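Coordinate-derived values only; no laboratory data. Note that the coordinates shown come from a computational prediction; the quantities given were computed from them, not determined experimentally. Cβ atoms are built from the backbone, for glycine too; each structure is taken alone.
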Structure P
Amino acid sequence: MALSNTTDRYGTVSKTFHWLTALLILTLIPLGLIANDMAHTLKAGAQPDAFVARTVWLFSLHKTLGVAVFFVALARIAWALAQPKPGLLHPDRKVESLAAETVHWLLYGSLVVVPLSGWIHHAAASGFAPIWWPLGQNLPLVPKSEAVAAAFGGAHWVLTKVLGLSLLLHIAGALKHHVIDKDATLRRMWFGHVAVPPVSTTHKHRLPILAALCLWAVALLAGNALGVFAPKGGLTSEAAALEEVQSDWQVEDGTLSITVTQLGSEVTGQFADWTAAIRFDETQEQGTVGAVEVTVAIGSLTLGSVTDQAMGPDFFDTTTHPTATFTADIVTITDGYSANGTLTIKGQSVPITLPFGLSVDGDTASMTGMLMLDRRSFGIGDNMADESSLKFAVRVDVALAATRAATE
């Protein structure tokens, strides 16, 4: 059997690409559905570590096979462009031929844009099941961005629907030819020699391509109307409303962030809403020189793609414990200052020490500090008893600029 196509039949290479692609797609679709369903189960409540690991494994398999589809599709398209395309068996059926050609272009294009959109979403997101290959998880020109991740995640969701519909139409057309028309359309794509009647080699590409482009555009516009491209992060309705505080030093600007290690990758998130009441006397050189009381709206945290999971009962449990507090004395140490006090998260109070650097210029002060916490101390992620999915250590970084309150 010939490797290359002829004007009336497909060669072995084209057939192999066709059935390999079909096998990959028919594996990927149920994998994605099962993994997404398990992800929703994770968000709904506590699950054992084995369930988490299985969910991650399925997502990794789905993504890895998706990357494989992308490269197979590129190779298949390159081969198709270099080969003659067997003619239509029924060129006189104008509408049917147009529909078949349009579906073919939808399939070819979807086999590229669907895995590519998923891959870009993966590269832009923080917190993910890894792709199983040695070339890293990032992509050139794709930043770590929640907006980019949301846009391409939404595009992936929309385009998979186009791919699914195209696949169903393609299968229905093949079965119609095989069962109703009883012609060689399906048989000539299978291996072995098949008798094929004389065919027309005329293929009109422009109109089917335009039709396919229009269908993609309609699908993406519908997705935009549904809001699937919008980032899901930011201050959510679950975030507690914090009252403004008055203190000797008023915070003008600052960041409070945490970094966790999930599946071997660091994921950094920030709290959008927190307050700090600060008393500090820079003229004192020894001992206790002030105090601080910090309140954090836990629901204001954005933590990449795992934000929703972080809010759940297994982790911060924002429904029951909407805020965290840190109350401490500020004391001098050899190379700066330290806030020694108690951090309360999820009802668990733990003594901690936060060393920080401080710069005071008149009535303006800026500080930066970092400490490491153990999530187990606060009952966070108890369902993940080992570090295979989520490391115990959590890094906390704080930086702020404050001005001295005016004295009356």
Structure Q
Amino acid sequence: MARTLEEHRRRVHEALQRIPPLEVMLEAAAGATLAEGLIAEEPAPPLPVAACDGYAVRAQDVADATVAAPVTLVVSHDVRTAGGVPRRHVPRTAARIASGAPLPTGADAVVPTAMTDAGVARVAVSLAAREGDHVRPAGSDAQAGEVLVPQGTRLGARQLAVAAALGRPRLRVSPTPRVVVIAVGGELVEPGTSRTGGGIPESNAHMLAAMVREAGAHAYRVGAVPDERLALGSAIEDQLVRADVLLTTGGLSGGREETLPEVLAQLGEFEVDDVDLRPGGRHGIGAIDVGGDRRVPVIALPGPPVSAAVAFETYVRPALRAMNGETRTERTPVKARMTTAVTSPSGVAHAVPVALAPYGKDGRAATPVGDLERPTLADLAASDALLLVAPEETRVAPGSTVACLAWED
């Protein structure tokens, strides 16, 4: 059965349902996706605070201070960052203050220590101050109710720092999906190994596991599994305990010795489709019930490496990011000017590897890499992006502006 790329994309999105959110400790949240926005409950800082170590003053009291004629003030008290409710400032005095400490009520400026004689009982100020000098106003970091990190953000070091600054020991996150990657084929061997009769080094699962991680999920790569019913069935069943998604590659061409569709159909539901996507190959989708209400979706990709990469990029990656709870699931298109013509078969979404180069002042130029009909894995590695030619287009003219999907965005 043949399906359009859009139909298959929709089915894969529907299959990869989000895992219910849960609360985790702050230190365990790195890499997960925020399930609810981080909102400032009060202004930050809640009061005006000193932006540097120095002396809190009224600006009018030191308005005439110069190096030649410093203004001397009595030091009323010391202000620390954990000093509690600020004291009221006494006019014509200075309060020695630490960076980040709240200003005494009535003070409106801070004179840096370097602009004084650093006095303890009395201080000589040699710099005139204006209202607001070296003061961070209340709410300058965040206003009450402000969303500091929106829902759907993948949590990294900067976002975790915001959560910690808000005093959040736990965060509600969408759990990171666990994706088991299996390459199927009796001809496959692990890179660096050999066997009697030779073999083909297994590359797809290595590539797909890296693509899964880049998409924000956990990847568990299984060594190459021969296309034999017992070995394949056992390998799949062994992995279900740690899989939120099962991603396979190979074993779908319909040959007499290829048993993947039969094994998956016995374990659950599975069907094989021809998808109108080039580079081509057969694609599969299904699910395996593993007890209770837990159901592991199965996405089967073609065996040719370039076809597997294109399939992952066009329909697995966005679905996996949506499953991860991320709001931005698609890559940001890169606009570029085509340097040569590209012909494409009618009715088929055609993925063309392209190299990007600077063009003009701020533009990009896109040049196809390799054979348009049969790009190799080396062509894919040499490319910077994919140009996805729509099914209704049969030719992309040189000089036309196209939208490319950069491998790294």
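Work out which structure the value 17.4 belongs to, where mean count of other Cβ atoms within 10 Å over residues 111-118 was derived from one of P, Q.
Attributed to the structure labelled Q.
State the single structure among P, Q that was used to calculate distance in nm of label points 7 Å out along Cα→Cβ at positions 47 and 311, giving 1.9.
P
Using FRET efficiency 1/(1 + (r/R0)^6) of positions 55 and 175 (r between Cβ atoms, R0 = 35 Å, to 0.05) for the comparison, can you identify which of P, Q gives the largest number?
With respect to FRET efficiency 1/(1 + (r/R0)^6) of positions 55 and 175 (r between Cβ atoms, R0 = 35 Å, to 0.05), the highest-scoring structure among P, Q is P.
Work out which structure the value 1.35 belongs to, where Cα Rg over 2.2 N^0.38 Å was derived from one of P, Q.
It traces back to P.
Can you spot which of P, Q the value 4.1 was calculated from, given it is distance in nm of label points 7 Å out along Cα→Cβ at positions 103 and 127?
The structure behind it is P.
Check the numbers for distance in nm of label points 7 Å out along Cα→Cβ at positions 287 and 335 across P, Q and tell me which is largest.
Structure Q comes out on top.
Starting from the value -13500: which structure in P, Q was helix-only ellipticity at 222 nm (-39500 (n - 2.57) for each DSSP H run of 4 or more, over all residues; to 500) calculated from?
P
If mean count of other Cβ atoms within 10 Å over residues 151-158 is calculated from each of P, Q, which structure is the one that comes out at 15.1?
Traced to structure Q.
Where does the value 0.15 come from, among P, Q, when FRET efficiency 1/(1 + (r/R0)^6) of positions 95 and 143 (r between Cβ atoms, R0 = 35 Å, to 0.05) is the thing being computed?
This value belongs to structure P.
Name the one structure among P, Q that distance in nm of label points 7 Å out along Cα→Cβ at positions 271 and 367 of 1.4 was derived from.
Structure of origin is P.
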